[in-house]
Structure P
Amino acid sequence: MSGRRNINALFLLLLLAFPLLFVLNLSVGSVDISIADLFLVLKGEATKSSHELIFFQSRLPKAFTALICGASLSVSGLLMQSLFRNPLAGPYILGISSGAGLGVALVVMGATLFGIGLSASFTIPLAAVLGALLILFILFLVSLRLKDVMTLLILGIMLGSIATAIVGIIQYFTTDFQLKSFLIWTLGSLEGLSYAELKLLAAINGLALIAAFLLNKPLNAFLLGEDYAKSMGIAVKSSRLFIILISGILAGLITAYCGPIGFVGIIVPHLCRLLFKSSNHRILIPAAVLMGAELLLLSDVLAQLPGNGVKLPINSVSSIIGIPIILWIIFKKRSISKSF
């Protein structure tokens, strides 16, 4: 009973922290907008027309992107860690990020070679999605024949390495301008999404998050091994396939629209297990959704701190936050695998 009360208290704290971080994220930027001014904008009584423009065209879409991105990457990482029983598994471990990066590299750095003339705002996300889907499709075909999940993990890492190697070759032959454009994409960004793109991202990833929650029983069983899962009546191959597919959708779409954002998908699952003292995915998945969204909202706030119109890359900020947390977990638990 005491454990249940602790879990409820933790969820309450996360729910209370969420609106605070969301509002803080909306108020911080190159132009400071006080919380009082934010409410005036929402009421249609903005003291400055620029505040209304900044709020609706920049701050609000960026904040929604942060929460969708953080929730998706965290749950994707949780699925991968549970499936492979690997504490260092993340949403990109199967080569999804590398596949997306290959697609973007072909468009950004190979545009002249292939004669691509579509707008960058359309082609870059599309190319990233196609690159991620290519890796997922190969893994899907192979998973139908493989019995060992660790072999699938190794194959995913190898596919990612191949994609990275091809990107390196393309980089060698590209121009400085194209190389810089690609490197900017790799730094990650929460900005630039239109409301139409946000709706699409929220709809697809929202359904994927619901599907992940519905797979909580197979996920719990996989923690004890595939033989145990079979003894519990779990259809191992189909469950494994669905978990990989859902994780790929969550991470692939985020990478397509926001670029690769590191460490969120690795550290949030560990924090959830550590704080909630549970391995039950009925608890961990909602916790990862809230904590992941809040972590990325906080990362975006910290990225704005230099001021004077300077903003740090979100990928770098999330990594700077993530590394000390990983070290803290290691020193607290003596072994990162004990967080399972």
Structure Q
Amino acid sequence: MSGPSVLFIGGSGVISAACVREAVEQGVDVTVLNRGTTGGRPIPESVTRLQADVSDRSALADVLGDRRFDVVVNWIAFTPDQVQADVEFFAGRTRQYVFISSASAYQTPATHLPITESTPLKNPYWQYSRDKIACEELLMTAYREQDFPVTIVRPSHTYDETKLPLTGGWTAVGRMRAGKPIIITGDGSSLWTITHSRDFAVGFTGLLDRAEAIGEAFTITSDEAPTWNAIAQEIAAAAGVEDLQIVHVPADAIAAVDADWGAALLGDKANSSVFDNSKVRSLVPWYRARTPYRQGVREVIAWYESHPEAQVVDERLDALMDELAERWQV
């Protein structure tokens, strides 16, 4: 018996590519629809590939025709107008629509840890998160009033072998290796949950085509929540840096010189984030995040070492970090 048919809109990103691979391994009949532009992560040859710009609904209708899917997953929906268009287009064409939200939609900063699905949704600092909240509210209204079969998934910080968690990515490693200090917000003691995409994919795939998941929201993260200081130390160790220098800078001071960096900190990374994964395990009891960051970051550094073209230092951020380090170094 073949698995469910699933349409992935997107499918070559950090999280989505891992989910495509896991779904294929689990026997799911996967179709990926994207613009077909170059780049992105490889996906299995067995996947059916369709090409269209999802924002062009006429082109989407031409490509999909009268096809129906057991599950539709939109990895690239960020605003209410995009989600409303999906509700109108996919109503009656799928028995589960999965919206990828964000754990940054939860109350920020949280008044209680661990964060659960019952934690209020409120983020006054980051527009990205407020847009995700608005999308969720629209979809839950569609579920209640139109029986639109939505499932909401909230990842937190999820990475693959190409991604480093510090602002600027490789810029931080370049600074470490050059003997320059890196910038960590606050005093570096806040807890931060970090999840490998291949682990996330196991929990995510277990929710596909599950009637019990309709009308529900699920957090899917690791249970590992090191401090930012510890994360930086693991990166340094993996990169062969023995003398790591850290300068701690308040998030609002960073926001004063770089609004986007500051918003991502105040609205997300500057706050302790520890999650309870009991709900997803109630439907996917085999879900466990099995990649500790100590292992994952070594895979990341190995990938960069084999892709020297990706070892790019952001000159603007590097100069800004020099400026902040000079101002805040004790």
Structure R
Amino acid sequence: MKSLGLAIPRSDAERIRRTLAESGVLRTDLRIHSGHIEVVLPILRPPEHLPTGGTLIEREFETARARRVGSYRDHADLPPELQERLPSAYDVIGDIVVIRLPQELVPYAPAVGAALLGFVPGARLVGLDRGVHGPHRLRSLERIAGAGPWTTRYVENQLGLDVDLEHAYFSPRLSGEHARVARAVQQGETVLDLCCGIGPFSLTIARDGRARRIVAVDSNPEAIRLLEANARRLGIADRVEPHATRLEEFLPKSGRANRVVLNLPHEGIMYLPQVSELVEPGGVLHYFEIAERERPDRRAADLINELPGGPETWHSSGSRVVHPYSPAQDLFAHALQRAGTRP
């Protein structure tokens, strides 16, 4: 049956599907079309706000065999009292689903994996996230459903990134921040991307083409290898200078920059004063951290008081909560601007 559809990157499919279902826009009588790179959701009418990377099209859809249940939890073969404790949030990275479970639900992980594999459009593999470990911040992943490698292509902000969840940390939850920081870059800026991982900040900035120089630094050689491979495939390898080295080795010999990104949420605070010295007058430090829940502006004021020069040298040009991290903690994004005129 022919219908209006919304074509979106596969990595965003489940989040957008839920939003459209809640707003009554999603058609439940037709089957979602799942492709390698994108998913097409059948819709009754255009959504009020078109998602980033979304395109309205008209195409043929297969008729749905049965009405889709609203949550993967409804598909999980668990006792009812445990079903209610299943987390509502999980990450979809390309065709891989990653979920964290409370300890009491870990024995039921295969049932949870099977439910997610059948529920998430285009899912190939489901992994249980047992936390981030080691100097390279690698996820400890346990396969609980599906097959194939931990490599996939994730599309965000119309940029396709090849990721390897086994050998380089990647989270899809900062896609909005990658775009926001890239939009803020002005013509001719020098950018330092510290603890860059596979380089989503650097690659998005390089794609937009305004920065004069982008230096990307991470201690994990596998992450830098993926950054370089993605940059070559995207045709922007000449715009990014990758360095596989530890911050302790890089910072003392680094030059200054107009814009510095420090995304080391658990440990970045110990490097923050030294990193702030690399910001040119008039420049901005984008700092991401996991901290105790409080108002973002109050947290920003506390950080500024710890920086060399304090409030006389620094001010906040925007702080926000990106997402909750735990019952008592949030992931914060801070834009801290140095006083002075950009050289």
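With distance in nm of label points 7 Å out along Cα→Cβ at positions 81 and 273 computed per structure, which member of P, Q, R shows the largest figure?
Between P, Q, R, the highest calculated value is found for R.
Looking at structures P, Q, R, which one was log10 I(q)/I(0) by the Debye sum over Cα atoms at q = 0.14, 0.17 Å⁻¹, for residues 129-216 alone calculated from, given that it came out as -0.56, -0.77?
Label of the source structure: R.
On distance in nm of label points 7 Å out along Cα→Cβ at positions 33 and 249, which of the structures labelled P, Q, R is highest?
Evaluating distance in nm of label points 7 Å out along Cα→Cβ at positions 33 and 249 on every structure, the highest lands on R.
Quick check: 23, 14, 12 is what I get for semi-axes √(5λ) of the Cα gyration tensor in Å, for residues 225-288 alone, calculated from one of P, Q, R. Which structure matches?
This value belongs to structure R.
To which of P, Q, R does the computed value 10 (relative contact order in percent (Cα under 8 Å, 6 or more apart)) belong?
R
Please state which of the structures P, Q, R yields -6500 when helix-only ellipticity at 222 nm (-39500 (n - 2.57) for each DSSP H run of 4 or more, over all residues; to 500) is computed from it.
R
Every number here is computed from the coordinates shown, using simple stated rules; none is lab data. In this text, all values refer to a predicted model and were calculated from it rather than measured experimentally. Cβ atoms are built from the backbone, for glycine too; each structure is taken alone.
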